[in-house]
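> Listed after this line are the structures, all set down as structure tokens.
Read-outs: derived from the displayed coordinates by stated rules, not from any lab. All of these numbers come straight from a predicted model, not from anything done at the bench. Cβ atoms are built from the backbone, for glycine too; each structure is taken alone.
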Structure 1
Amino acid sequence: MQEDKRVASKAFLERQTSEVSVSADAEILAAATRMAGEDLCSISDLSSTETHAILKLGHDVKRNPRAYRHALDAEQMVLMFEKASLRTRLSFEAGINTLGGNAIFFDQTNSLLGERESIADVARNVERWVDVIVLRTYAHDTITEMASHARVPVINALSDFEHPCQALADFMTLEEHFGTVKGLNFTYVGDGNNVCHSLMMTGAQLGANVTVATPRGYSPDIEIVTLARERAAANGCEIRLTQDAMAGAESADAIYTDVCVSMGFEHESTKRAPIFRPFQVNEAMMSQAASHAVFMHCLPARRGAEVSDSVLDGPQSIVFDQAENRMHAQKALLLLLLGGLANLPSFHN
């Protein structure tokens, strides 16, 4: 199935790669060739060079949006969401629209994928009508199963295990603020959840030092930690775990948090509240970080819970830059997976 997805766009891009002008970015072109027709289920699906290329292209898409406005003309994207969404849905819809494509929203919040008919059958139907499937699900297995059967690219727009599009946008935002994330000290505070997993992997692949501070019993998945540490070692950085939030924040260039009760875990709200109280990002915690440190959150935020109002609304907060960059990073991803760069005149000169 995977080879079927790649053939047409990959072959075309390989021909173009040998013909493009020297002004075209070699790293982006190489990634376009490798990634055309592929899926993005997890950050670990990407190599370090592919991760760099997505962000580099994201920056250019943001700077020069008109240059890409016809790159995905007539391409069809379906959004199949089991969970509510603001940023993910609107950023994907706006993104493909500004690339010349079209978005179709298919609401799955009342009936999870696989309940009415098998995921395999859904995949075999949907692939006949669209060019890319964007899934926001509870179970990560739903995404991997869809990807194994669909002959068009499948993108993870959030699962219970990862949130790769969020992490790509977050590190794009950090590059905007710091120029590079190589050697950056990045601290995540809170629940070792899906967002945490993707941030660890992305940081490891880009050369950032990642510290994860969680309460006992809420650490990130050990397999993700192990893989992230392997990638980090290859890129000259490290992944560190701690249960001391204030120590984890010390000298950080960026402090990131997320809700302590993710969607699907609402029944644990009362139990979790006192456990996560010492992990609230507030002015005292930010004072432990570097003076130039930024505050990050994937949103929506529970004000007064995982973060204080003064930090969320304060001068160090870049949360709305993160939200904006969801669209730009995802546009770059769509361009690479759908072979959209082959449609640009600048890549034919």
Structure 2
Amino acid sequence: IGKWIFMFTLMISSSFSFFCFSKVDQFSDQKKRMSENVREMFYHAYNNYMKYAFPHDELKPLTKSYTDSLGELGNLNLENLSQEYNGTALSLIESLSSLAILGDYAEFEKAVFWLSENLSFDVDVRVNLFECNIRVLGGLVSAHILATDSASRFSSGSYENQLLFLAEDLGRRFLPAFNTPSGLPYAWINLKYGVMANETTETTTSGCGSLILEMGALSRLTGDSRFELAAIRAIRKLWSMRSSLNLLGTTLDIGTSEWIEYSSGIGAGVDSFYEYLLKAHLLFGSEEMWRMFQSAYLAVQSYFRHGPWYHEADMRTGRATYWQLTSLQAFWPGLQV
């Protein structure tokens, strides 16, 4: 009987092992297929951008033409658009880190050389500080970090910090936006001329509070502390404007340091403020940002959450205001993980 039990156990174990390995193989095959699908989709978009739109900002796929959209980002009414702006190869900059991650070293190197020889931010274009920060400055900084990583094939030889030089130049053009009594930056800045006369003083919580990752990394890489200090000062000022419930509004006036829209949630106008607090702690080890995030997170869970959903509420009272679910709330579960 003992021998039979042993053989039965061995057979069951073998069958279970075969089942497990089969599942592992299936999962591995699925991952490979998904990986190839992602690669194909990326190159479908990238190659067509390079063919029909480069060196302009973005591809218009239906007409196989281009748009120079950097000045339009965040500009809902399409106001004060420059007639002389001809693009800064925005989509190429945003694709740099993807090229590196995909291991396309030849195309990455080609893009770096083109940008280093042709890209200039000394252009008459009014840009949204938040959008230009996350797209252009973030694209340059992240690609530089990947290019200089010890495991990268770019770490020796052809790459000579060209992307970092461009990022530093752009960061310096951001700094005039922070020259305000409160330290809260203007939402808009002209890359060539700085803050324009009669520029709006209205901005958003996310616009003021979602700059620390890119500007902080730029300071650490260049040794110029001005970028990080400006971003931190803005976050501290925002946090000082919170209500007694530890809630913030959505829009504010940087001139008066007063809230314009008291209703807020985890969606548009506020979303990335929470994200950047946590990520600043993870990236830079900032305990100050961690404490802010903890307090802000508890307030969100207390006043915005309704079962599995999140609504907006008045920052002063915590009472619900709007119950719409929006796409920009979708980041929240990832932040919680």
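> Taking FRET efficiency 1/(1 + (r/R0)^6) of positions 234 and 266 (r between Cβ atoms, R0 = 25 Å, to 0.05) as the quantity of interest, name the structure among 1, 2 where it is greatest.
Ranking 1, 2 on FRET efficiency 1/(1 + (r/R0)^6) of positions 234 and 266 (r between Cβ atoms, R0 = 25 Å, to 0.05), first place is 2.
> Which of 1, 2 yields 24.1 for mean projected area of the Cα convex hull in nm², as computed?
2
> Cα extents along the principal axes in Å, for residues 178-289 alone was computed and gave 37, 36, 22; which structure, 1, 2, did it come from?
Structure 2 accounts for this read-out.
> Determine which structure produced the value 22 for relative contact order in percent (Cα under 8 Å, 6 or more apart), calculated from the coordinates; the candidates are 1, 2.
Answer for the origin of the read-out: 1.
> Oh, and also: Which one of 1, 2 has helix-only ellipticity at 222 nm (-39500 (n - 2.57) for each DSSP H run of 4 or more, over all residues; to 500), as calculated from the coordinates, equal to -13000?
The read-out was computed on structure 1.
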